[in-house]
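Some structures are shown below for you to check.
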Structure I
Amino acid sequence: MKTYHLYFYFLKIILLIIIGLTGLNVIKKDSKIYILVHTIFKISLALFLIFFFSINNSAKECLNIHDRILFIIAGVILFLFSIKTLNI
């Protein structure tokens, strides 16, 4: 198991806990912890899309260049939208 697998399992568990606590009305959707976890998850997913499809050799072998470029652009757009929601 690679390190990015462990990182995404950790993020999934935290996201499920936050969704469960939000569903039980323990945490509000406008609370800082909810916004922080969602932003970290979106930024991590965006960086994963960008780096995995630009660096990984197995992705280069099974996808053509146009598909890889589409995934990288999707990662960049998700990253920019995530930064915009931070109001920086």
Structure II
Amino acid sequence: MSFEKRLEKSIAKKEKAIEKEKDRIVTIKEKLDSGKITRAKYNIEKKKVEAKIREMSSRMRVVQGLLAKEKRHQIELEEEKKKKEKDEKKK
């Protein structure tokens, strides 16, 4: 069970980091609107942040896949246990 919890915790961290990066894009947009940075600088920074978001999203999807696989594995183990118990009762 602890492995599943660690995976869930990792997913939550990734989601939080993605939200933080999205907030960063908003901050960069505000700087552009206030005239502190140029449009070119804004586009460069935005592309960097969006690339980082894509990377984190893909990592999160991988971890979600691992979590689904682990849950399936746990269910299969439980079914095997029940099957063994049934066989033992029959004998």
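Each of I, II could give relative contact order in percent (Cα under 8 Å, 6 or more apart), but the derived value 41 comes from II.
Among candidates I, II, the computation of FRET efficiency 1/(1 + (r/R0)^6) of positions 34 and 74 (r between Cβ atoms, R0 = 30 Å, to 0.05) that gave 0.80 used structure I. Which structure, out of I, II, was Cα extents along the principal axes in Å calculated from, if the result is 46, 32, 17? It must be structure I, since only it matches. When helix-only ellipticity at 222 nm (-39500 (n - 2.57) for each DSSP H run of 4 or more, over all residues; to 500) is computed across structures I, II, the figure -34500 traces back to II.
A short reminder: the numbers here are calculations on the coordinates, not readings from a lab. All values reported here derive from a predicted model rather than from experimental measurement. Cβ atoms are built from the backbone, for glycine too; each structure is taken alone.
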